[in-house]
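Asks: Each in structure tokens, the structures are laid out below.
Each value in this text was obtained by applying a stated rule to the coordinates, not by laboratory testing. Worth saying up front: this structure is predicted, and the values here are computed from it rather than measured. Cβ atoms are built from the backbone, for glycine too; each structure is taken alone.
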Structure 1
Amino acid sequence: MSASNSNMTGGNNFAQSRVPGDPCALVIFGATGDLSFRKLAPALFNLHQRKRLPQPFLVIGCGRSPMTNDDFRERVRAKLSDSGQSDLSRWSGFAASLFYQQLDYGSTESFSGLRNTLAALDSAHGTLGNRIFYLAVPPAAYERISSGLSEVGLSSEGQSGNGSTRIVVEKPFGWDLRSSRHLNESLRANFREEQIFRIDHYLAKETVQNVLVFRFANAIFEPLWNRLYIDHVHVTAAESLGVEGRAEYYDGSGVLRDMFQNHMMQLLALVAMESPARFDSECVREEKSKVFKSIRPLDMSRLRDSLALGQYGPGVINGATVPGYRDEPGVRNGSTTPTYAMMKLFVDNGRWHGVPFYLVSGKRLPRKVTEIIIEFKRVAHSMFRGAIGEVIIANRLIIRIQPEEKIQLTFQTKQPGADVNLKLVTMDFDYKEDDSGPRLGAYEKALLDCVQGEHMLFWREDQVESCWAFLDPVLEECESPVKCAAPVETYEAGSWGPPSAKELLGPQKRLLK
């Protein structure tokens, strides 16, 4: 069964109908790094091609390497070609907006040079002093860069020729609660909270955004979206890849810091939040914040009842033999870093009291899939017991975020024939069906929101700290030199995780693919 979207009107993301915004200069620190070339440059070029950027819009790359403007432009062009960008017909217009500034992050003189360059570009191109500073650098550099900008007056707004000023930081937002607070304090010492954009590209995915619309723009499901009708919720973010060259970062981080402190918590909040009073950034973020503060702390003395951890060993993925985590280049000998986690959570409020939320994320699982499964309660009494037995499979709603973008609803029907036999069928809505218009990728959407000053898809300071406050005791227990109550078990690459995950799920173990 398929659900047609032929009657859908309007755009395919929240910013579609908004004007591009005011003229602006985007300054990228770490402009010669992997994030800049792999994500930011393609996203900016695509926005340029679709005429979604304001005019004028300048991009100033900053890095330690000496380079001319032409050198930088050529490197960006080469990276776009390498990434599979086949249509470079509007390259010359985009190239004219690219500039480069060599910068020493530890030198106030370098930041003074950047200030002078921006003033000259403002004057020549009419960007009106509006600036976005994007920190595509390791978090250790955030404090120094934000201080350097402040020291030369680039963090202020409405002074010395400055228009609007925003700073964008990537995850991880700290290593634990203490470091996240220090990071927030260092940013807030130089920028106001309204100027800070903590980016989480998961939130900018089309289907993630659609969860809000699906829940609050339809009267069919919202009355059922509570403990009276929902048995449990299962949120999965599975990857078939391993650490893929990120071992230096990942081995010191693990799946809990890499996925649970940010992406998984945001998906949980979208499912569990109350209806905002208005569809604006602060109302939406306030309701998410309430969810984070309502998560029941895990019982450290019975951690195995709430947490299963695993690390992938050798195995087979898509017919190819792959090494175990400890055999990956850059991983420490005997590492116990978890690459898989299943966490059973409860949200202690009136809507969700007693409903378990299972959050699952891992590497080297059989396939890449991110989805939210809402499993409704079984019917309380079966009039068909004599014909089919005691159990009728519960209705299930699946919101799939990737690789497919779709919503599926399963329900029971009578199978054709003389006998009374039930058949489980699926109503299927494909998000891409009948949608031939241009769509924004996650980084394109996030960048566009930065330009327009829209905070809805970005983390707020208190949200970051609430999530770390919940996760900190778990990390302390799991990283203690004393044996953890939820030990890291080995699971075969290509499987759906360690045996303890099935034990944690109990009767819901069929949710493991």
Structure 2
Amino acid sequence: MRRGIPSIFKGGTTMQSGIEEAVLKNLQACKQLTEITKTSLGPHGMNKLIVNHVDKIFVTTDTATIMKEMEIVHPAAKMIVLASNMQESEVGDGSNFVVCLAGELLNQAEKLLRKGLHPSDIITGYTLAGKKALEILTSLVCETVEKESLRDLTIAARGVKTAISAKQLGIAPFLTDLVTRACQLTLTDNIRNFTVDNVRVVKILGGSISDSEVVSGMVIGRGAEGKVTEVFDAKVAMFTCSIAPTETETKGVVTLTTAQQLLDYSTQEERDMEVMIRSIHESGVTMIISGGAVSDTAAHYLEKYKIMVLRIASKFELRRLAKLIGCRGLVSLGPVSAEHQGFAKHIYVKEIGGRDVTVFQKDSKVAQVSTILLRASTHNVLNDVERAIDDGCNTFQAMARDARFVAGAGAVDIEMAKQLTAFGSTVTGLTQYAVKAYAKSFEIVPHILAENAGLNSLDSIASLYTAHADSKTGAVQGLNVSAGGVVNVLETGVLDLLSTKEMGLKLATDVAVTILRVDKIISAKPAGGPQGKKGGHWDDDD
């Protein structure tokens, strides 16, 4: 009979406890996760090639994608993955900052544990330092943009530039212009109503990034079904069903004994379809969107009455298009009343890179959706650039709500490390060691930026501390990753959104404290039957 604590668990359950078995192992797993992602931070970050469980290949520096596609199984490392996912869903950018800062906080905690500090002292110090860090961060705002100024292309691009440069440095100016124009086309009277879903991306293989363009309206990645390929001032009807002869609800058998009966049966079906299409035409409809198939008979009569028809299989695309043109999806064929019809100024089919796309264009003054037609030579490049565009759109959305900026390029991180270290000297007891360790953790950002750019990280951090000794201009002195040394980030335009840093700081602190509170790891036996022998032959034991 099993004795002790294991006797209360089912067979196969494992338990680890104590500083050596549980806490330190958790910290080491989190450090290993940070080692994977930190080389992707910043404009000179390296790509990761991920092959997921279905053999799909991802080549990217986007940490949110890396975290999603890597199947992390360690429970403590999974907590950092969850924090990274939360940063991506709430802000849309800065997930690598969360992973790197959380990993460094735990790395500093490990050093303190090995020196003899109790986890409770470290947790108290980290919680105290986290609150103080948020106060310091708010005081370091160096630029504030008025929301109405986002209608100005230059001002809006200044805020979006840093997010895109971190992913696609070489083509950042071009992509920044694309994203900013696409976002501005969807702005209404209330700028706070801007949402990322209003900017769509259609990826077309072939050509180069410089061939990409912005369209005011929505682009569907397929052509029309018939020969009618262009309509002006279109009245649009949307049917979620197929445009085909009506089928009975139950199975039935029709017995035809002569050729004339077969001919009459087919003729009647055609007459019914013509009556249906004519009734739709008489409603004023010049464009039909179908959620199902379009039969040959229906296509013939649609062309006869000069009605353009487009088939869209995705229900999400149907909803977005219905929102854009103001129509309502109907579940059965028939005449369409005026209140159920949508309107588009111009609908046309355009060939791009050997592929037909359909463009729904509204008046530029009232457009609610814009589309970026993205061109590139490979699917991997298309997908990676799309992620950079998504980060830019999320930054624009955050600017529409709170357009306060702090200095980027490691400037704000070194300033916070400096001020938190000074704050730690005022704290009494063992807690001050944890506060100073928390402060030192902020050095990880400029350290990684310098390493990824091929610079000497120790010299770079020393130069930053020297520059930040000046209380007047020090707070905006960041790392020049291109030429080395220190530069005024206000002049170069390298700015980080305050809301991105705030959320990342909260999440990194919370996940570090949560992991430090763990003192036992209890793992149940995995579900499923016994695992078969690997290798060898099935009757080797006979």
Structure 3
Amino acid sequence: MCSCGPSTKGPVDCKKVARFASTLPNVIAAEEHDYLCSAQGQELIRKSIKEHKLNRVIIAACYPQLHESTFRKVCQEAELNRFLLDMINIRGENSPGHPRHKKAATQKAKELVSEAVAKAPSLKPRKQIEVPVIQKALVIGGGVAGIQAALDLADTGYKVYLVEREPSIGGRMAQIDKTFPTMDCSICILAPKMSDAGRHKNIELLVNSEVTGVDGSVGNFRIRVREKPRFISRKLCNGCGECSKVCPIEVPNEFDANLIPRKAIYIPFAQAVPASYSVDIDHCIRCYKCVEACQPKAVDFAEELREINLEVGTIIVATGADVCDPSNLSSYGYLSSPNVITSLEFERLINAGGPSGGRLIKPSDMKIPKSVAFIQCVGSRSDRSKHLYCSAVCCMNTVKDSLLIKEHWPNTKIHVFYIDIRAFGKGFEDLYKRAIKGGVTFVRGLPSEVAESRETRNLLLKGEDTLSGKAYNLEVEMVVLSVGIEPRQDSDVVNRLLHLPKTSDGFMAEAHPKFKPVDTLVDGVFMAGCVESPKDIKDSVTQASAAAARASILMARGKVALDATP
């Protein structure tokens, strides 16, 4: 029985429960300790097993997923089969539905202990078998987190299959203009990593591909991947772009947030890896003008879908996240006014490689706005959006964006409407103060309404400044909605294939937020980046390296112990 010390033991009277346990049938010894997981606590368990010649052990403590493996190891060290241990959670504040009142909580703990003692005879000894680990890894998702994880594993000497559903790796970071808090060029940081991943001898890029099946277990996963045809030979394509020039079909460009069109034969962006074109077969009319224009004869409409079978020892999931769609928030006028844009659309407009060549223009008249308002927490921390969590990056992304405007157009008036400014990271507070000194006005209180003026097409914002308690009515030429991060719409597919549970907010659940923050609840499967929760680039890269390290440790052992039947 573990009381977990005086500061966190909760309402259960562990001494009383231990005394009760000692009276139950077949209970030879009942011990209570403040910290069973400590060295002293573990020694107490080992000593009791040997002294009393125990053949079953019940640990009544906290979450089994936190320390069950620790106590099983202790049993094994005391020469008791590790599977003859049962662990139950009697910690009041950690046990779902457990009463808070001390008397009721103690009674509930007694009931749990009684049930565990009654079931103890059914515990059977089992063996563990060791199987070799395939020293290859699969990384699902080719954003910055997936790229970093793949590079770390490849540099360690392991073969890595990097699977990306889009025609190029790069993910969301490739769409961003600058990164905070350093204000570095995003693609300048990302492009070398993309290039390294594309030419690394230990990395095999599988773009235009999706994982369709996963079998096996830790150390020996069997993966099925479906690679869609590009209809362009990656070996022959030299990226000249002559095929795209003659293509008559235009469709919305996803990379540029659908602000401008692209051709049906295209390259996602200039720094794409692989640096070859693709045919969007869903929109292609097969006029074959691209075939005639292609000098290297790289266009091949006979290319077929390919099914690939892989065998790997570990898997890292880095499928990223989506940005929230503000279309359902009619009060902000996103669909009704062309001058209300999202922060992702802003990133493409302010980017020199974007649709406007780096000019922040109003879609209504193509002029540079003289006043801009940013509205925070769109899609986050709101009952209306159904996302109650903080998206972590929005505050500092807006601070960065406001500084970008000030650098290009110093006379532009900027207002930021917020709930709280969360500048928690290294260098974040300095960037926030820099924005204030640069003339950016921060107003605490989100607008209740954004309406378009019929005469000027300017935007009228109404709300309350909660610091001064006064109402505001502000007219600006452009509004940027700082949209939050949400789980990918197709995340259920990966979760189902890998049998991974989700948290209440829809992101992938970790084995334990502190003990195993990049491990999933499936052995051998790890995660990195925004698939786990909203986070910035720095944290995504950090988590990717951590996941790669965890996967490397497992593969470096060369073998893994698996539970066997009795």
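Asks: Identify which of structures 1, 2, 3 gives the largest calculated value of Cα Rg over 2.2 N^0.38 Å. Before the final figure, lay out each step's value.
Replies: Working: 1: 1.04; 2: 1.25; 3: 1.17.
With respect to Cα Rg over 2.2 N^0.38 Å, the highest-scoring structure among 1, 2, 3 is 2.
Asks: Consider the structures 1, 2, 3: one of them gives 26 for relative contact order in percent (Cα under 8 Å, 6 or more apart) as calculated from the coordinates. Say which.
Replies: Working: 1: 18; 2: 26; 3: 15.
It traces back to 2.
Asks: Computing distance in nm of label points 7 Å out along Cα→Cβ at positions 35 and 459 for each of 1, 2, 3, which one ends up highest? Walk me through the numbers before you get to the answer.
Replies: Details: 1: 1.1; 2: 2.7; 3: 5.4.
Once distance in nm of label points 7 Å out along Cα→Cβ at positions 35 and 459 is worked out for each structure, 3 has the highest.
Asks: Here is a further query. So mean projected area of the Cα convex hull in nm², for residues 115-226 alone, computed for just one structure, reads 10.2; which one of 1, 2, 3 is that?
Replies: Numbers: 1: 10.2; 2: 13.5; 3: 11.9.
This figure was derived from 1.
Asks: Hey, Rg and Dmax of the Cα atoms in Å, for residues 195-258 alone derived from one of 1, 2, 3 reads 16.9, 50; which structure? Display every interim value, and only then the final one.
Replies: Details: 1: 17.2, 48; 2: 20.8, 65; 3: 16.9, 50.
Of the structures listed, the value fits 3.
Asks: Which structure, out of 1, 2, 3, was mean count of other Cβ atoms within 10 Å over residues 123-130 derived from, given a value of 16.1?
Replies: Numbers: 1: 16.1; 2: 20.9; 3: 12.5.
Label of the source structure: 1.
Asks: If Rg and Dmax of the Cα atoms in Å, for residues 171-450 alone computes to 27.6, 103, which of 1, 2, 3 did it come from? Walk me through the intermediate numbers first.
Replies: Numbers: 1: 21.2, 75; 2: 27.6, 103; 3: 21.9, 61.
Structure 2 accounts for this read-out.
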